Structure I
């Protein structure tokens with residue numbers, strides 16, 4: 001039984017529009033709903049919107065649960081999830097903001113009210129880049145990036161005992177529709193409140209799982225490169241279902257559905273063996289291949305993921321803490337000159353390698369130097 005909750009709430013602008021008493025104010029919010037930067041809004045309109053935000057902020061400070069439910073669709077859903085009041089729990093709330101000034105400001109107001117009711121609550125506002133409907137191509141790419149986050153984050157929280165809840169009472173319809181489509185892959189429960197009712201509609205997770213292993217395994221290197229943002233040849237995507245890909249300006253990436261299937265399949269595939277590197281700049285030694293062959297499946301997954309990260313590092317310089325690519329210091333381990341993390345728990349291991357001209361040769365998997 002999962003006791004803690006991870007609650008995802010997309011945020012629209014209802015918290016602002018619901019407090020406006022005239023059509024001019026509402027129209028002003030609608031007019032600039034897709035504006036990313038407040039400084040690009042004409043001075044007079046910007047001042048009016050800032051005064052509205054300040055006004056709603058003061059109302060938030062004084063609102064009890066009953067008042068808050070009337071003020072905001074997002075808050076209405078959250079309060080109903082808890083049965084009418086906010087408990088003193090340490091649940092995690094992700095407030096998903098559009099990539100707009102007003103969207104982020106509204107999310108901050110939702111956060112403010114929740115923090116006033118429970119100081120222990122953990123809240124993160126995520127402003128997803130290009131999550132706005134002014135540019136449909138950018139919006140599609142934004143959804144794919146959002147799925148990448150979900151693939152990593154939601155699985156981690158679920159394994160830590162959190163119940164994943166998608167609160168789709170608020171937010172914009174374009175975002176709601178997408179989240180509803182992917183909810184069955186990530187959420188334990190989806191909740192709504194119909195406009196004509198004050199009761200919460202709870203939809204449990206349906207037993208849906210797409211069998212994507214055969215598709216992914218047949219085109220593994222292509223999907224691997226696409227997931228890493230690496231370039232591929234046009235002929236490499238032949239016979240891959242169009243719904244899994246998104247092409248814009250002659251650049252192909254995984255579509256949101258492609259990201260979902262890759263996220264579902266990657267661990268199962270990576271657990272089977274050590275796969276060839278996704279770029280030519282990396283080469284394995286026989287010793288390294290032998291070291292990995294005897295590992296447990298979960299460790300093989302981690303090794304393949306580290307090779308992916310290393311490929312990204314050589315492509316764009318991204319060096320996260322989980323990779324930690326660096327030169328060796330102190331005691332020599334020739335021919336190895338560099339190391340990266342393999343895993344840090346239990347018998348913490350490192351991956352050692354060296355350069356041969358422009359090729360990085362991975363020498364072995366071994367304990368870190370002390």
Structure II
């Protein structure tokens with residue numbers, strides 16, 4: 001009976017299945033919010049969508065949902081940038097670059113162990129461990145003949161593991177730094193917000209056409225930062241925009257846990273990916289402590305965490321942990337990955353001993 005219901009659902013038109021997936025994500029976010037969970041709309045949406053996907057339901061959440069969430073997340077977080085924040089970012093610029101380089105090199109080193117333990121080739125392990133965006137790393141994996149499916153799955157799993165573990169650690173271990181009692185911020189009117197997000201989407205589309213790395217997030221972030229730096233009264237995006245971003249990103253992530261894909265995975269790949277992610281989190285926490293200077297440890301953990309920039313930015317905003325600094329830190333590493341991933345891979349293939 002369950003199998004027949006699942007097959008019947010999967011034969012429905014894609015838009016109907018996507019609507020059902022998004023509705024479940026909203027319901028999951030609302031339940032998590034009512035339960036007082038940290039980052040409720042992201043975690044609730046992720047949990048609900050992934051549970052349905054693991055039950056064999058193909059939710060068909062289109063890629064434009066994730067892109068819309070990234071544009072809105074970038075725009076919302078970008079508004080936190082002010083001239084004072086900009087000066088602080090410049091002051092910490094050297095630390096952002098240094099920790100970003102160290103994080104990339106640590107990921108490369110871990111990928112050598114990952115290749116052997118996870119039962120995959122070195123090229124796949126390299127792009128699976130590199131702290132870049134899921135779509136971007138999958139594109140590079142395709143370009144260099146690595147296993148695109150395993151790279152995409154590993155990148156997704158890393159973000160999911162970080163989203164599920166880091167907020168809990170921050171609230172339990174660094175409770176003094178993680179202030180989750182909502183701060184009152186003046187919000188811009190919906191007309192201005194929608195106009196700004198529309199312009200951000202247009203800019204993101206143009207950046208995508210130019211093949212800019214992580215274009216949909218960067219377009220929203222660029223517009224948000226420009227407004228944040230220029231507006232004298234420092235207005236922020238309405239709260240519902242961040243709810244939308246969390247639900248969109250959570251639903252898109254959860255829907256990727258298709259049962260058919262997971263069944264094709266190597267037995268060792270999933271646990272090894274999780275262990276490698278936890279190791280990366282630990283290494284990057286040490287980098288935060290080494291290079292963070294006056295940055296609080298909790299904020300430093302988010303700033304250096306090897307997760308998606310949109311997810312880390314939303315997490316920083318939800319926990320009130322220096323969202324613009326966290327975003328800038330993540331952005332610097334993303335730019336370093338964009339510049340160095342290809343050239344570093346060629347060195348990696350030529351100079352390092354074959355371990356897979």
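Hey, P(r) over Cα pairs in 10 Å bins from 0, in percent, for residues 147-306 alone derived from one of I, II reads 9, 31, 31, 19, 7, 2, 0; which structure? Write out the running numbers ahead of the final one.
Details: I: 9, 31, 31, 19, 7, 2, 0; II: 9, 25, 35, 26, 5, 0.
Attributed to the structure labelled I.
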Exercise. For percent of Cα pairs over 26 Å apart, for residues 35-234 alone, which of I, II scores largest?
Worked result: II
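Supply the structure label, taken from I, II, corresponding to FRET efficiency 1/(1 + (r/R0)^6) of positions 163 and 219 (r between Cβ atoms, R0 = 35 Å, to 0.05) with the calculated value 0.95. Kindly include the intermediate steps, with their values, before the conclusion.
Working: I: 0.50; II: 0.95.
This value belongs to structure II.
Comparing I, II, where is relative contact order in percent (Cα under 8 Å, 6 or more apart) highest?
The maximum falls on structure II.
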Exercise. Which of I, II yields -13500 for helix-only ellipticity at 222 nm (-39500 (n - 2.57) for each DSSP H run of 4 or more, over all residues; to 500), as computed?
Worked result: I
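Hey, Cα extents along the principal axes in Å derived from one of I, II reads 73, 46, 44; which structure? Write out the running numbers ahead of the final one.
Working: I: 73, 46, 44; II: 54, 54, 43.
Answer by label: I.
None of the figures in this text is laboratory data; all of them are computed from the coordinates on show. Note that the structure is a prediction, hence the values are computed from the model and not measured. Cβ atoms are built from the backbone, for glycine too; each structure is taken alone.
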